[in-house]
Structure P
Amino acid sequence: MIRIISLDMDGTLMKSRFVDKVWMEGIPALYAERTGLDFPAAKEHVIGEYARVGSDRME
């Protein structure tokens, strides 16, 4: 039984710049706003969390 279908739409349906802007600027900016951290500290934390989760997880 097929449980997951994953489509890599980066560069196909969405421009890579848009995807990068969301994950590397938008989410860290929201995290900074919610935690009171400055943007560079928030971005460093968020990118660390991305690395901790890894790219092979499916959830």
Structure Q
Amino acid sequence: MNTWNRTKRLSRAYIDLEGDPVVEADLLADRGITRVQFANFMTVFQTTVSQFRDFVSDL
């Protein structure tokens, strides 16, 4: 997980209390966001999740 956190900028990874790998990202929307901004965030996060699956499977 340290490697992931050291090399990725927009997400963080950790092992939860049950021993499962987790990847998270923050969506800052306290002042509101547009649908396009939300869609862009989801596109990036979906890519991140896919990369994280590959990363975890290689551990």
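Can you spot which of P, Q the value 7.9 was calculated from, given it is mean count of other Cβ atoms within 10 Å over residues 29-36? Before the final figure, lay out the partial values.
Details: P: 12.5; Q: 7.9.
Attributed to the structure labelled Q.
Can you tell which of P, Q yields 37, 21, 20 when Cα extents along the principal axes in Å is derived from it? Walk me through the intermediate numbers first.
Details: P: 45, 24, 16; Q: 37, 21, 20.
Clearly, the read-out refers to Q.
Out of P, Q, which has the highest value for relative contact order in percent (Cα under 8 Å, 6 or more apart)? All intermediate terms of the calculation are to be shown ahead of the outcome.
Working: P: 21; Q: 24.
When relative contact order in percent (Cα under 8 Å, 6 or more apart) is computed for each of P, Q, structure Q gives the biggest number.
Given a computed value of 3.7 for distance in nm of label points 7 Å out along Cα→Cβ at positions 5 and 37, which structure among P, Q does it belong to? List each step's numbers first, then the result.
Details: P: 3.7; Q: 2.8.
Computing distance in nm of label points 7 Å out along Cα→Cβ at positions 5 and 37 on every structure in P, Q gives 3.7 only for P.
None of the figures in this text is laboratory data; all of them are computed from the coordinates on show. Please read these numbers as outputs of a predicted model, since none were measured by experiment. Cβ atoms are built from the backbone, for glycine too; each structure is taken alone.
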